[in-house]
Structures are given as structure tokens and as C-alpha cells.
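Bear in mind that the values in this text are calculations on the coordinates, not laboratory data. As the structure is a computational prediction, the values presented were derived from the model and not from experiment.
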Structure P
């Protein structure tokens, strides 16, 4: 079995297949549902935050106002920065208190440091106002996008994520990524896989490629999703419905450079796989590795100068790195007997999965080869992918307390199930 075939077997989900259709979910009543806190040394504690019910004015639908409040609580919980206090503990009636004028003493008395308030007006289109307050300092904290006008219901949902992005920017200097999506492959039947996308909060999910064949290994680029499909009998690269393949090669995982000018793909001509440099239109430009070993699973560095990948040239799958133009190949991982599925983050860390004694876990490695474990004794964990801001890692996990797509903090301390179900694999975060 070639390395690429072994990796496809490794990344096949062990749980039952689930068929997915386009859907817009309802936020859970408890926004922290699925949150797991991994107790360990160090790390920053969560800051208390209050998010009261949304003030519904001028005929605004009560259901929409509830959705806004629930989505905001979920986003702030998923930030892994804030502990959203239960609304039943609040002393203020949000329908009475003006959105711009907090009763500081009442909010201070429940022990919150941060307060988010919102108001929805009109029967549609809707106007929405959000406000962020520092209760400790008794101050209004300006957020770049906090007022939205003339929105439909979909626009209101997007406004929640945009404001949440701004909250993180106001707090840390770096905007959030709550309006981004995670692509994945999903087993929907015997010999059939689709490509889907799910929002960061897990509430909006849709199938984007479903043709009754095996479609796998999604990657973001050119404003959309590239993927490998067997629809014409062998693995070939597609972008949407357009086939990029032009020759007899078998194409697998592809990575697009940050500026969109180049692609690197794993291609085999006769069995053994190398990494090749491709132009924007998919034409093969150069063999980058040209070894007798298999090289697969490319991921390009944030500055576009290097590519990390998996090679079995040392006898087992390990993580390597080299220049994007080829040359300077160096081995990064020297521990573990089966390391696979690397993804290079904005923070300079490469996250990957490692198999040992039938169990897969998530690790990160620096360019200097320093490895850090991120999951342990939490089931079978695979296919990690960084968020664009370097704060989070999405991955697929099969574990007793709930299987599906998880998001965790960069240090693994906080983990949350965002898309429940079996059959997921090959996650790739939009960035």
C-alpha cells in the first residue's frame, strides 16, 4: 500500500456514516454545551461576561431576538476568553434598561467584568445595535462594527459574528474569525463522500459537492474550495465543477499559497508520490521532491516561502519542511512512528496528528522540532486545521462523550464540539 493510500485509510472516520443536508441550526439553550476544559498547568482563566436577552423593539420578532442573544453567547463561549454567566443570575430587566445605559451597580453585583447588550428594531428589514461595556471600569468599549441597518434575518446573523470579531479585536488587538467556515469531507454511504462547509459555531452547515462519488481532501483557495474527486475514475483536482487535472497523474491533497499565485499538490505517476508545483490553472510546473519515497499532504507557510509535508523516506511517515521552490528539505518530527495531516498556522506552529498503538492524537511542532501534545486520553483525534488568526484548531474526534468536529484553543486547554455526528474527516479552515 502506498503512503497516500494508507493516509486515506487512517483518516477514514471510524464511526457510522451520516448524510448532511443544508441547514441552519438553532443555538443550544446552554451556549457552553459541549465545552470541555482540560485542567493543566498555566493558561489564562476565563473572564466573566454577562450577555442579557436582546431588547426587542418596534415589532421585531421575538424568535430573532432570542437567536441573536444565543448566538452571541455561543460566540463568546467559543472564544475561550470569556465565561458567559447564566442569565438567571442577572438583576436587570433587559427590556427596561436602555442599551446604552447600564446599571453599573447591578451588573457589578453579579461579578461580571464584561457586558454585551443588543437591541433589534423593526419588523424587517431590521436595525441592530450592539454595545460592549467594561463593568469594572464603568466604561463603554468601542467596537468597530456595532451598528447595522436594513438587514434581513441572514444579515442579522452575520452581524452577530462581525460584532463578535470586533469584541476580540477590542480586547486583544486581533479580530476574531467567527464569520469563517470549516470545510470537511463526510461519508454519506458505501463508497460515497461529499464535501461540506460548516460555520465556526457549527450552526450553519451545507453540502457543496455531492455527486455520488468519493470527494475528499478539501482545501481553500481562490475564494472557494478545491478538492480531490474520483468522479472520473481516478483521483483528480477540482475547483467547484471545474477539473484542473490535465494528465494521467493521480492527484491528492493540494495547498494554495497565501497570495494565490501557486499551488503544491501530491501527485503520483505510476504509484510513488512526489510534491509538484502547480500554476493557478492547475498545470504542473516542477517536481519539488523527486525522491524514491512518498511525499504527501502539503501545507504552505503563512509567508508563502516554505512547505511542510509528510514523507516516509526515513521508513515511517514523518513531518518535513522545505522551500516552496524545492530544496533544503529537513525533517521536523523525530518522535512517533506515524505522523500525518500537517497544517501550518499563522503563529508559525505546524499542527499534525500522530498515530500510536491504534490511537490518534493532535500535536504541534515548531520549525526547530519542538513538539507539544494537545490531546490525550480523549478518544481518536485527527485532521487538525488552524484558524486564520492562529487562536484555534478544528479537528475531528471520535470520543464517548460526543463525536464530530471539535474546536480547541491553540494550547488544547479548551475544547468544544461544534458539529456532532460521524463520518467527518479532512477538515480545512477558511483563511
Structure Q
């Protein structure tokens, strides 16, 4: 198990929101081994509490001071009882769920500000440290179950090409682990069971076939500006339905729309947001593959997705107030990510190629013309770090590992694995 960098306060109740399989429950069990766990995915437990939420107090053992309730969004009305027990019995609750927005939309009691909200994300290279493999991360993403047990050991963090496999001194043990290691099977199950069937089970949409088509269509829009009309045409539904589907992905923290950075814009900008799934492995699994689909077409979006998931996690670790955007002019010049806030203004471009050409720097140069105070970075597939016209050109793996430093934040070098 990897040490996750999220913060807890054992004297206060808190929510842990995030997509399924990001490691929320595993982390809580490591943080609170003495806690009592109530799993609302257990149908018998859920049925008892849904029919009468007041039964919760009778289910809590007398000496328990900390109680974890998994998947609280299954029974939002249970929060009123949790609120009462916090006030009357001073019990500390850790409540996991898929989304705060989903609970709010349902009018759920979010404990009147008495519970801190933590947002959980997939693993990061800083948490995995020497076990991190960039090639594996770009292929299978960073959900913990997409990585083998024992952990994967990377011989070279910056290697974009060669996937790493578990390192075992005993060759037979190595073969046994490889025989049971199937990230593709896990991701397929995740996508088709959770993303599709669970969404239907939650009653978020009734048309499963249309929603499945929508998920695939959005995989072709990964890291691209989107328009509701075009997605609706490809999906075969009304634009209003597409808007609803996008809200479902956002509510479940599975997809995000980034706005265009237009602060004091000096040129005409595009108006359409950019879409990203939360994890590279999920995006690749949703993307249909056939003889006309080249693996190289996925490389650019995969690089952006991995960086994006790390940025979101870093924001949660440090609780910074930076806002994330992208920049795209009407002339089609685009910068992949723009981070703006108290830490400063930063622009990041990603590219797969190991050779940097003049055209690869054009968007960052134009951005810097409009915003001279910006710090600009190009993360690429090469091995040498250099400075070109004020733009820091850094190998992608090194740039990802050094992201805290690039943003002026403390690094994680001194953290240890558990």
C-alpha cells in the first residue's frame, strides 16, 4: 500500500469524495484502524437504514468514537441522523461518496459546515515514488487496482515507451504475478460495470444505450474543446440530454470541463470549454479501437490527462486556490493548460515527440506576448532540459515529478512509502 498524501483531522468529521476505486476506503482503514465501518454497498445494511435512518445509532458500537460510512450518497437522508449524532454523542464520522454536488442537488444535509470536504484522486508519481512507471501510467492510468501487486518498479521514470512489470528476485513468482495481473480486465469491468450500469442503477439516466454512446463519443473529445451540438449529433440525442450527461460525469468527478483563459485577453478567444476524463486508463478503455484507430493518436490526450490528474491531486494536497484553464485563440493557437491564482500565472504544453521544432513553441510564445509575467513550460518526450526563448523545455517525466517545484510549492522528496 502506498502512503497517500491527503490530510485528516481525527477530531473533526469529514467527507471524502471521489470516483470509485481511487482508494478512499483503503486509505481510511489505514488512517483509522480502530473505526467502525458501515458499508452502504451492502444491500442488507442499506435496506435497513434506508427504511429507517434512526437505526444508525443502534448499529454503532458503544465504545466507537470514529465511524466510517462508505458510499453515503446511497442514502442521503442518513446525513440528518449523522448530524444529530455528531451534536449529541460527539462521534467523529468519515463519510465517503461519489460527489458533493450530487448530494447538494438532492437537497442533502451536508452537516452545516461541520465536516471538512476532501476530494480523492487516483495515485500520483509522488506517492508511488520509485515504483512509478510513466509508460504504465500512460497506458493504464493511475487507479490503484490497475497496478500489479506487489508494486510495479520503474527502471526509468521518464521512459515513455517501455512498460515495466513487477520486479521479483524469483522468476517463478514473477511469472505468477504477471499471470494474474490484468489491468485491462480491471479497467473494462470498471468502465462497463461502474460507469454504465451504476449510473443506471442510481437513476441518473434511463437510456443506457444512449449514455454508453455518449461515453464513447466523449473519449474522442478527450483533451479537446467541445460543443453540445456536435456531441449531440454524434450521440444521436438532443443537446439538452448531452448537457445532462456532462453534468452526470462532473457530479461523479469522472469528467471535467475546463474554461478558456480569457483574463484581460488581447485577442479573440474561442468560447468552447475543453473536456477531460479523470484518468488515462479510463479514457483509453472507453475509446473504441479498430484497424483505423492508431495508438499514436491517443498519446497526446494521454499525456494531458496524466498531467491533469496530478494537478488536481496536488491542489488537494496543498489546498491551493489556483484555477485551471486552457488557452485557445480564434486563430487555433492553443496552450494545453493555464494555471492562474495566488501562486502566479503558469502555462503548460505537452508533446509526445522527442524533437522540439519552432512550431511546437508558437502557442506558448504568443501566450507569453499577451502575458509577459507568465512562466511557460513545454513537457516533451526527449531527455534534455533546455531554455528556448524564455520557455522551459523539460522531459515529460521529470516535469511531472517536479510539478510542485514548477508551481513554487514544496516537493515530496522526503516522504516515505508504507
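State the single structure among P, Q that was used to calculate helix-only ellipticity at 222 nm (-39500 (n - 2.57) for each DSSP H run of 4 or more, over all residues; to 500), giving -10000. Here the read-out was taken from Q.
So log10 I(q)/I(0) by the Debye sum over Cα atoms at q = 0.20, 0.23 Å⁻¹, for residues 244-363 alone, computed for just one structure, reads -1.35, -1.50; which one of P, Q is that? Mind showing how you got there, number by number?
Values: P: -1.09, -1.36; Q: -1.35, -1.50.
This value belongs to structure Q.
Can you say which of P, Q returns 36, 26, 23 when semi-axes √(5λ) of the Cα gyration tensor in Å is computed? Kindly include the intermediate steps, with their values, before the conclusion.
Details: P: 42, 23, 19; Q: 36, 26, 23.
That value comes from structure Q.
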